[in-house]
Structure P
């Protein structure tokens, strides 16, 4: 048994022990504080949550004290439920604690008036996904349920359901970064409406490292005795706690993530414009593209990321003018990703005289601004001229790579069956970068096929059919400063000061590493 096999066995044992430790009871904080309208149904909601906790072996706490929102106290909870909260509730340090809580990878469930809370706090309204404006009287309405995600909160519902509730209208259309689970048929009820064909009322999304679920249901006391609503909130909490997941890509056929409306599967996050960027207001004259305020989520005034139809196929054009990321709305684990890319011509500050650069970030976790105010903590499949397939680690990640550093050289190179060396972002030594084992990139302007295979902590970087690097034992330092396996996360495609094109981005689930590629690592 070689060193690599021993490491793999130890990693599996380590992963199993971590998984077992994570099977502890879900610990939930239910927050019911109000500083505006107070719902008469809150006591019924508290009884409802207590009953669910007993049925599902959850640990549960209740609070109306904003002082409970501090870093030390929030560490004990995996999910926070805002149950009909209203008004402005938090001081600055308490807001910071909630932001850190979400960045640490925890869950949030908002019920009904959660969207009538902290309406002037941009981060919170972006997290919820919409802000309450008005409502008609309580009445029946028809909901159309989108079950395509197989989200545990709505799997039990029919495609069409009728609920009685107080139906919220929102100040602006519901944010593009959410995944809508249920929408109102506005023709099915009377009174104030948003006058739109698409009136979402229940949704979920990943936000700033955490998992967020919101439903506009939950105004009436009767809602808390509706078994359908109970199953919805149970599924929402289990998903927010990371105990249940949404639908995985098929293992039998490829799912094209650019098919149809590509923004259904992706968000855009734009970083800080470099001082040289023209045509934008308030650009920091001292910005190096990393140290200033980012433009943020789905705010792309320079059209850094655009999709164009070519022969009925969506092609992503990345201008590169501002650092940014096209980020998958979902997390993925144990998958085979395949895509094509080619270089364009334009280059931008601060990389005018450097190689054209992009990158595929995987197992992305935490804040959108973890690295250079624009990218998440992640492992990287480097896409850079003549260096396609290199490895970089971004923020608190570790991995082991068969590699060698020859005498007189400064960097490690991947070597099939070489010594398994550690790579880490935690310290300068070991390094966070390893060069690929061979150059298999096509000439400038030609389409290249890249494949990324990730399975139980192992990943393969494949360029035009050749494995250029095999990586093992993916890990990261979690918010509790523990080194734990890192085997899933979102996917990001970078904009990094160079024009580049991507197309035919496909993914499928796997239950083992493909033999034809494993053979190339031996």
Structure Q
């Protein structure tokens, strides 16, 4: 049994404590496995207890769990306006995706209920509480658009200025600013002019309230970049201890570990995270697709970085098993198939890069690429189809990616999406043996990625450097791999590229150093990796040059 399987079936003491506490009256003197908040409202005491549990879960982006508590608070106190506000907040995912809103229609429906209660004179709120409610309105009125996010952020900042001693107003205002910036600035924030003022606000609250889950969580997101990751390391480790009942809290340290090349820690973080989401899904009796498969995505990446391809394969098997179980139950699959498509693509890319040429994962899934929404996997279908020489499917997928680039709502990400299309063209040309076309398409992909201040991945740049070495241009490849390694420390594929470039240039000492670095990263790797044997043979043959 793998470590992941053991964790999935284990029940952690802290999670068990949470489930027991979740049905008890909230005691502020008790240590809670989701952290602590102080959020006084005008709700009845029993409803207030459920409300605070909901906000604790909300601060860890545990939306469905939070929604359960807010709905319970509404049942206990039907006039409790802030319970409606909390439930509306659970229908938004502020830092996920270019638009962020998960269900704008459901969020707007909550406001319709609020307005009906207010018209009947049945709503209970203070001026401060009405400020929270009214600040949120434009987010759903504008359906999560950049305009709506800016309006929400502005209203929350005004509320925080009106109630400077209200930590929840201050913290949610900071999150709203981050959400607006996520659309306008891109995937991560390396800009100190944006990061420093926002971090100062949250750090000030953290000094007074180190057990506040939102403050710790959002600071990790603020520091989620190559430039600032070192400032988030202690916070990342603390957050997992502060809110161990939350799968997302157990996952979040990965956002710091990845920038620091801490692959073992990243793997452990997401093993724990997936185990927690399985426990929650089973405890609550929810369908299988309600598990948070985001942690499996990151766990796969960690296993691949560590050269643990057998463990990575077990994750593909896990998703297949979950899909089969869901079908047997007659449950909706939701995004399970798309998660499987993504993981298989990433697995194959790394497997081929480390010499596992026997890995071939043609697209056999029944997918409607022509109607795929952004984020549902067209680029991953395109990669696998290109490698498998499924020409018509490959062309359909590339066309879909290019169509995304033309969508006004995705205009901020146009450069990146066009870079993805060029990358797929390079993969296809390489597979067909057209070296010149592959190199040119990869170069164009690299240029598109460079136009992004912080692209989510740099696959085109990496492929361009690999192709340069294949075509005898190691001198050009070496600085490219060095730059990639600076951007993504301890990435074994970039270390391998530097080792190969140095060896091709006759620099045995430098090649040996990089191969030894690779062996250190892969100290627990699968023994049959061809690239691992390449590194072992080089070090053995050349010694300490």
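The table below gives the values:
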{"read-out": "Computed -4500 for helix-only ellipticity at 222 nm (-39500 (n - 2.57) for each DSSP H run of 4 or more, over all residues; to 500) - originating structure among P, Q", "value": "P"}
{"read-out": "Comparison of P, Q by mean count of other Cβ atoms within 10 Å over residues 117-124 - largest value held by", "value": "P"}
{"read-out": "Winner on FRET efficiency 1/(1 + (r/R0)^6) of positions 221 and 373 (r between Cβ atoms, R0 = 35 Å, to 0.05) once structures P, Q are ranked, highest first", "value": "Q"}
{"read-out": "Read-out distance in nm of label points 7 Å out along Cα→Cβ at positions 53 and 453, computed value 4.7, structure in P, Q", "value": "P"}
{"read-out": "Top of P, Q by relative contact order in percent (Cα under 8 Å, 6 or more apart), largest first", "value": "P"}
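Since every read-out is calculated from the coordinates, none of them should be taken as a lab result. This structure is a prediction, so every number in the text was calculated from the model and none was measured. Cβ atoms are built from the backbone, for glycine too; each structure is taken alone.
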